[in-house]
Structure 1
């Protein structure tokens, strides 16, 4: 996992080269886009949805379920995203999309999904195999973005992608394992979160995908329970919950993910929320995104979280790579 985390810049750069060779056509005009996936295969949809929200010419929805929304029809483009190709929820959604006459593109490294796509004549964007799905984010996100660009749904994203790679290279040098804790913010945050429930708060408008990723990485890599919520909605409910139970609140480590591009009122909400939460727990971090493009800023925050989860796994004395309880659940469901 250490190698996989460190190699994200190379993964994004390599996926950029492959994405330039994509050739896709769909039989009808696209009125909306749905990305179907679970876990590490769905996060790419979240990242690209967030990064291109102001650029997309049609709505894009990420669906994490067995059932597709009722509006799916022949004008819908469905991306069936399953890294392994065997995710049962995604395969079920694929079959519904096919029955509804939607245009379908599959993102997978193989498995049953690739076989179904081949037999029904649906294009497959081939992802490199052999990785934990959550460690293939660079491949899946860039290939999804490349597909949207080829189909004319977003403009050319070469410049933001290049900026993202350059920024990730700098961050890898900053957060890498060889950098001592005194100069390594990822290690410092990880140590402060050890033994604590992790709460991640972000803006709904910019870093919601990063918050989802932080929560997932804390849980899968560090085997550490976490939750996330988004502002401004968090200010209308969860903020009130920061009263009781007092002793439990003291054991929560809070990470605020912030973006300079957020609305001025959102910035004020973050400041006030941090003030309230800091009265209840002593571990509160503020992480600001870096970069010019929104894509780069999202990845900058995600990358710090990936390193934090890796170091928290070390502090928790757990192997970050296997997720045995998920495999056990899958076996029981398929029995």
Structure 2
């Protein structure tokens, strides 16, 4: 499978991404060394940097030489990483990106404060380097993230919620920030409104694909591939699309019986649920819905003139789905 760096064959984007890494460490440095260490814990653990990459790619549709898209990339990643600190506290997660989570390393309180600090710095970066509209967009997006996470919490351990509920959750907690990443990058490069809107539509649909693929990976990949134990969503009482379909399928009675024992689920229980979900073809059905989303994304891109950045964006959604196939 082609890696992301080979797929995005524009050297200046990777050069700018190196600058983003430097700026992330600058922006996450506090006067207090203890807070700096915690705030930089996840940043130093690595990550795909998918959202900053999208911001820089979207900037290629405007003034790519401008320095502001780098700041847009920094702002969206600070929001993302800050939200991960909060998510790990909510989920009581012990690991993140193959390392101990901040809440496991320190305390929930400290992890929450570090997340707050990173999000505050995201606003500061946007207010200093970007437009007032960019600051408003980041604030509105963070509200969407919170709404998505809140909706997911309400549905925890609930076997009766619908696929539409699931779509709303992932739209809020994942696709909204991916859309904003592309939109902010294009705005920072002064792309015209038609282009900004087309990239926003594309990015929201790809954001949905991103999360559907991530949820599928949780059911088909091992811990080494995804940086957390397989079946983590099930263990947390978060039932994603494939599991919801399995609950209502021919083996639904057994799946329901296993899930209704309640948390904590043992390894054998989780393994059997995963086998039933995979065996019923529900992961493949989820990936088919993701492919439908990709056609909508491609339609949005079709309004833009042919270019190398456009060709890369067209390939990105396919890349996300190929990650699942490669993990099987």
Structure 3
């Protein structure tokens, strides 16, 4: 199996998709309110980290890759803060700031005691009310096509705002094929509309929603769903992530590869784990790994990141140690 941390250093990845400001408001539980049956929190801190495609880009950078992030970001406070939170390995030259666009924000309020872990109490989502215009789409495509000729892989991260479309996927896929590099897509709501790319890695619930099936504990249903998705998308590989059940790797004319979960099933937080998996898959395939080997490394990376709280990344050193320890 390819040593991803050793080969990822310097690999160039274009990440295209929805940049989200993941905001965490931390507080200590003080008492129960007299006004309503709710907790009163004493505010302690606010943190903003890159979410969505920003988290995918941050994970690629943490694993040693060099990233060009192509996305829309608002000229607002949330946009300023999430730009500042991007790690040094992520180039800002693909950040487009159209007038009127508001940065999507996911605010999570976490509460806990001084000596206890913070638990999420509520999440508030603020999406941009402005529509993505034809000129915005043209600018995204232009920035992507400008970055691809010097890239080793492309990752499209679709969180449903309309930046990543099947039309964009076709244009990006054609440009990537001319260069001979892999294109992976992570689409929450429109996976079956992206076709002819290298790979995708939906979770089981996304597959069930896309195909209108129920997989649950049925090996036969899982096999049928994986093969159906492979046929519909015409991709070289479909990797279905299954939470505590691990992963399943589907390739045309190849037996299905089943991977057990890495590490403990005592999960701390699954926030952004799919971005970590996609980042590791993309880098591994850019380094020449097979779909099965790429999935094995992504499985380890995913197992590491779910032990961390909040929107987190896995470093090259962490993954290297985990791979070395088997």
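Rule-based calculations on the coordinates, nothing more; no lab input. All values reported here derive from a predicted model rather than from experimental measurement. Cβ atoms are built from the backbone, for glycine too; each structure is taken alone.
What the table shows:
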read-out: At a computed 19.2 (mean count of other Cβ atoms within 10 Å over residues 129-136), which of 1, 2, 3; value: 1
read-out: Structure from which -14000 was derived, helix-only ellipticity at 222 nm (-39500 (n - 2.57) for each DSSP H run of 4 or more, over all residues; to 500), options 1, 2, 3; value: 1
read-out: Comparison of 1, 2, 3 - label where distance in nm of label points 7 Å out along Cα→Cβ at positions 89 and 145 is highest; value: 3
read-out: Value 0.90, calculated as FRET efficiency 1/(1 + (r/R0)^6) of positions 41 and 289 (r between Cβ atoms, R0 = 35 Å, to 0.05), assigned to which of 1, 2, 3; value: 1
